[in-house]
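Participant: Multiple structures are listed underneath, in structure tokens.
None of the figures in this text is laboratory data; all of them are computed from the coordinates on show. The structure presented is a predicted model; accordingly, all values stated were derived computationally and were not measured. Cβ atoms are built from the backbone, for glycine too; each structure is taken alone.
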Structure I
Amino acid sequence: MKIPFEFSLRGKDWWKPFIPYWIVYVAYIAITKSKGFTGMSTSDTGGYIVVLLAASLVYIAVAAVFTIIFLRIFLPKFRAGNKGVEFRGEIGRFLGKVILGLLLSIITVGFYLPWFIRNMAAYLASQTRFGGEEPKFLGKPGKLLVYNLLALLLPMLIILGLIVFVVMAGGVYRDGSARNLLLVTIVTFLAVMIILIPYFYLVYRWYANFSCSNVSLYWKTEFWPSCFFILGQLCLTVVTIGVYWPAATLRLYAYFAERTVLERDGAELGRIAFEGRLGKGFGLFWGQSLLCLVTLGFYIPWGGARMLSWTLENSSYVENAEAPTSGGA
């Protein structure tokens, strides 16, 4: 049995709260990228870090407020068959959790960050009702800490060490060759991209871990095939100078959607399916993105709603024909 998804979000539903958020976001980017900061001398580095940290904390707090506002608008617009979604999150409670989590993360030099992220995801899940039932987030912070240390920090330190060694031993800066500098930059960029692919795969797989009424939702994926698929889509995007990005986005969504399974007591109940036509999605995504670009982002409520609505409305939950029928999903 196929249960279609419905998503009735329109630009008029969220443009009013989006405008102040967008203004704050643009102001934050302008502050951090201003010439006054980028032109600072070494002696001003301490002041720059303080200002950057303060601006980032203010922006994160504002983003937390708007997260609740947007989720209150977005989630009730989604339906799967006869089941709808409710969201009861409170701005004050969520903002308090964010501020506390940020302070603890700073004090512990980032080691508390996985617990902070887990607490945020768990709170948002606890304030959501799907078909009247409350989902639970099952991600373990200890596992995310391992990913941060072994899949991100350690490889980054190794790459940084190798780059410094090559630069110093090869005399890149001594001979002043622009070609050598460009080569080092390209190699560094590629190395970082290769590291980030498995890291982000592991993190997103960690996020896709919920249960609701004894039914578990998770990614049924394999590490290397998934990473190589992501790498392939990224390479196609880079080779086409970004032209391919809508197709890459939709192919990645389809790939992981069909590997998102619902399971009860070890028996697979069904999976998510995406049946949207790639050509139509490609044109839609590029058209809406260009409108967002030429309007300096102020068209995002309409463009984002159209892209998200098209994607979800071309998705569905496909029940496994051999799945147990008692209890339902």
Structure II
Amino acid sequence: MNEKISIGTVIAGPGEKVSGYLSIGYKPASEYSIPLTIINGINDGPILTIISGQHGTEYVGICAAIEIIQRVDPKKLSGAILVLPVVNAAGFEQRSRLAFPIEDEFSGTRNINRIWPGDQNGSLAHVTIHMVFNKVVKRGQYLFDIHGGDIYESITSCVLVPKIGSEVDPAVLGIAEAIGFDTIIEVQNARGYSITEAGLAGITSFAVSAGDSGRLEEKFVEELVAGLMNSLRHLKMIEGAVELRKNYRLGYEVVKIKSRTGGLFYQRVPVGTIVQKGQKIGEIISMDGRILESVHAVESGLLFESFCNPAVNTGETLGEIALLRS
């Protein structure tokens, strides 16, 4: 039988599901904390951490984490699941796209999925990640980082797996196949990312993304939840038949499409399209309708993500192409 799990003031015995808050620090007039649920199974097994809402307007990922809390019965669970549905609670509350909305020592706001493992002596953003990493993620053997199509982006449903050194952990790839999406992308030595830093700490980790432009759509939530539940069966944490998807596209590198000028970006090729190097993706037009720049694919591969706010500045990323293994 499992033992009692205690994280801050949230305590769950075997067979219990308990929700509360992980205290992080203080704002000028109040305490700052983030929601935490412990689902402690009745039987022995691994500890798995699910985080979402690193980007506070990725509502599909946040909702998928909440659905996992609702659907998993601790009396039918082997091991435990630690769920942080909104890591960036400040961004969620302020509806702030991408960034943690409290300035970092007057140097601007931060994408907190670039500052792992955090810093206990840093700003509130750094302390948040330090607490999440050391108090929660390091308690377990697995990390699922759920994302969900932020309000500025359109993304192909995919699993991102960390490539640390020259290889992807076979255990990570097995879980990715259980998720069942048709696109898996290797993320190479990306320091500061949750899945890379967790992987370096010996935690089997990956990220999952689904959703479009910040819209909370049931089909994407269910796609994520179905994949996550199948991965729990794959890890033998819950009972049931497991399906592994072997016929998927594997991306081994990601290249960015950048603007050379500013204006209105009119994207002509949808996300999810296989593009060829030099293929026209769209154009940037001026405020009087002149074409300022034709935008082309910089490499051949899968156009798996675009940043769909059409008002762009010089040097901004318009989209990303995953180079595919043949």
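Participant: Work out the source of 0.35 here, i.e. which of I, II gives that when FRET efficiency 1/(1 + (r/R0)^6) of positions 195 and 275 (r between Cβ atoms, R0 = 30 Å, to 0.05) is computed.
Facilitator: Going label by label, the one that fits is I.
Participant: If volume of the Cα convex hull per residue in Å³ computes to 171, which of I, II did it come from?
Facilitator: I
Participant: Which of the displayed structures (I, II) returns the greatest value of distance in nm of label points 7 Å out along Cα→Cβ at positions 91 and 219 on calculation?
Facilitator: Greatest value across I, II: structure I.
Participant: Here helix-only ellipticity at 222 nm (-39500 (n - 2.57) for each DSSP H run of 4 or more, over all residues; to 500) has been calculated and equals -5500, so which of I, II was it run on?
Facilitator: The read-out comes from structure II.
Participant: Here distance in nm of label points 7 Å out along Cα→Cβ at positions 99 and 307 was calculated and came to 1.2; which of the structures I, II was it taken from?
Facilitator: Computed on structure II.
Participant: Out of I, II, which one gives 14 for relative contact order in percent (Cα under 8 Å, 6 or more apart) as computed from the coordinates?
Facilitator: II
Participant: Comparing FRET efficiency 1/(1 + (r/R0)^6) of positions 131 and 187 (r between Cβ atoms, R0 = 41 Å, to 0.05) across I, II, which structure shows the greatest value?
Facilitator: Ranking I, II on FRET efficiency 1/(1 + (r/R0)^6) of positions 131 and 187 (r between Cβ atoms, R0 = 41 Å, to 0.05), first place is II.
Participant: Could you tell me which structure in I, II was used to calculate Rg and Dmax of the Cα atoms in Å, for residues 123-226 alone as 20.7, 68?
Facilitator: Of the structures listed, the value fits I.
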